[in-house]
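No lab work stands behind these numbers, since they all come straight from the coordinates. Fair warning: this is a prediction, and the values are worked out from it, not measured in the lab. Cβ atoms are built from the backbone, for glycine too; each structure is taken alone.
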Structure P
Amino acid sequence: MKPILLLDSLFVVNQKIFLSPAVRIMNPTMLGLGIMDTYIHWDFNNNCIEIDHTNGNFLYDDIEISRMQPQAGTNVGAGTALFAANYVSGDPAYQTNEFHSYDLVFANSFSGNAMFSLTEFQRIILYNPQVYSGGVYGALYTENTGYLNVFSGYLWGQPYAFYLNNVGSLVIYGSNTGGAGGVLSNLDYVHIDNYDVYDPLQINGNVGYIHLYNVNSVYNLTLLNTQGNSAVTVAKLKIGYLNVSANTLTLSGPSLITINDIEVDTFNIASGTAISGQWVNSPATPAVPSSGTAQKNTNPYPMDIYVTGGVVTQIATTKSSGSTYVVMNNAAGITISGQGYTLQPGDSITMWYSTVPTWFWLAA
């Protein structure tokens, strides 16, 4: 399919453009001349442009809408978007499709859902999206999508910059977000780098891995917090190079956030900064190694190890500096009744036994 080219003008859409082709099409594309040249205006309570997910003629497509400025009228209400691909139960064809957008700017306010409302794409790539106060979720509302990449742009919204649910991988680089930040729910992998943020990233569901680097803010900042009332889990958080010049840096929320593994790099934050909230380190308990084999505390925080049962002859701890201390010695062997030992990060514990004991590791 040849691209639809929109020239230097204001294009007024009077009713929803619903794309449901009767024949197979490849890579439907709509291009304007630029954000200050091509304007798309609609003023009815529905999506401006929508594709039909039930139509098998959309298959392995690279769909693109770029280089223009949407403008929403006062009659554009809840649940609407400039471009939508809404979820249709039982239709997997759209999972082969990709969506791209370059230089699309939503400069005016509207009370709809988001600039893009896209579900179940294989990949979504947004280059320089700019949404200043466009809808509840600003730039993007997406669910059940494989990969999402956002490069540069202003992801602002009222009250959120974006909403992501059940997304395999999210990469954001060089973006600025306002409003109340983005909502993350049930993501496998999140990598955010070189990111200017006003308000927090809301966690509304479990996330496998969050990598936050080069995050900048000149405001009092809650970097990550829970949105809803249910406890959530982050399997691993890697965080560093935060340039926060305000008085507070708070990782918190109204609900319990469990982080199983935390890796912290360089912080550049103001004097008096606090890290606080209902945060819990919940590391896994490693398997008991064979008799005489050391087990290191690889967590970045102290651990209390509680040993019980078995027939144990000796227990020793080794500091990260190399110094070893025998903390229990009984050549005849005894059954452990629940002794506790503390390991700092990098320390190791070694047990000698004839019958294997059990143990439990708990963050100190």
Structure Q
Amino acid sequence: MQQIAYENLNKLNETFIPVFEEKLQRFFKKGWYILGEEVKCFEEEFAQYHSVKHCIGVANGLDALILGIRVFDFPQGSEIIVPSNTYIATILAIIQCGMKPVLVEPDIETYNIDVNLIEGKVTKNTVAILPVHLYGKSCQMDIIVNLAEKYNLKIIEDCAQAHGATYQNKLTGTWGEIGAFSMYPTKNLGALGDAGAMLTNNDTLAAKLKVLRNYGSEKKYHNQCIGVNSRLDEIQALFLRIKLKSLDIINAHKRLLANIYIENIDKKFILPKKDSNYKDVYHIFNVRTERRDELKQYLFQHGISTEIHYPIPPHKQEGYKHFWAASFPVSEKIHETTLSLPISFATTVGEVNKVVEVVNKF
């Protein structure tokens, strides 16, 4: 039986490894392993890709979110508005910073925060909106920006799943004060381990973020504030520089596969919606069905691996449920019915056609 992997990192990265190995030899000869030339160049190139002034590389996407919040010095206990169906890292970042996450239900069609519900959650304690561009689709950022301006709120974008995605021809990570990215290996721009970055056009914020990530130190052994050790690794930066040149190719391939799914999967399944305002990058391609678990098992029996993003919403997680007494039925419905199909840069058109065939026979 033909096996179709949900993700094959070896195959995904095989085209980039020869160049990486060649450059790695030069890297070893330099003998500079922390905050060196590779990080500096990646930061410049990633910022240039987004047409913003600054990129600050950090150890992972969670740290990008945490530092992206910490940099504003919000009063402890301040409220940050966030979607109720996001990955737990978004919620964790808010809590780690001593803030209160205020959950807002997602739009059932886009799976992103329902912009019509945000204003009703704003209080005198609200300091920021943290939109999450889930599955590779941008949020409706024009409306979010207008709300932030109306109530004097900061915007910290979670772009972990949306490298290169646009809304109204503007890239995610460039709408708010901070754009936070994860380069976890399975992301569209994935490293060979953990990695993250932040984007900003604000010179003051950029300077402060560089200090925060490096023990609160701008000058060695001089600690001007309480910082952390969260520096993008030189080797990861080297690899990301190579892969960044192909990000648009990676995204185009995933859009091609997504179009095959959308055009050919039986409409008895709920599929992602396409809209000319959005240029999606399909980090994840999800279908929804009330028989999700049965479908997952059926596909597995036919040699097709799938994932669930995500099986349990944040407010139902054991370690977090005491934060919210409310129910979030839209989020719960999504988490109960969503299934992610293979859509890797390593996934072929032939494999996607096979997935379509099997799904439609379910």
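Among candidates P, Q, the computation of helix-only ellipticity at 222 nm (-39500 (n - 2.57) for each DSSP H run of 4 or more, over all residues; to 500) that gave -11500 used structure Q.
Identify the structure, out of P, Q, from whose coordinates mean count of other Cβ atoms within 10 Å over residues 69-76 was calculated to give 19.1.
Numbers: P: 19.1; Q: 16.4.
It must be structure P, since only it matches.
Each of P, Q could give relative contact order in percent (Cα under 8 Å, 6 or more apart), but the derived value 8 comes from P.
Just checking, which of P, Q has the largest value of distance in nm of label points 7 Å out along Cα→Cβ at positions 141 and 301?
Working: P: 3.6; Q: 4.5.
Checked P, Q; max of distance in nm of label points 7 Å out along Cα→Cβ at positions 141 and 301 sits with Q.
Once distance in nm of label points 7 Å out along Cα→Cβ at positions 45 and 109 is calculated for every structure in P, Q, which label goes with the largest value?
Working: P: 1.9; Q: 3.9.
For this comparison of distance in nm of label points 7 Å out along Cα→Cβ at positions 45 and 109, the top structure is Q.
The value 30, 58, 13, 0 for P(r) over Cα pairs in 20 Å bins from 0, in percent was derived from one model only; which of P, Q is it? For P(r) over Cα pairs in 20 Å bins from 0, in percent, the value 30, 58, 13, 0 is produced by structure Q.
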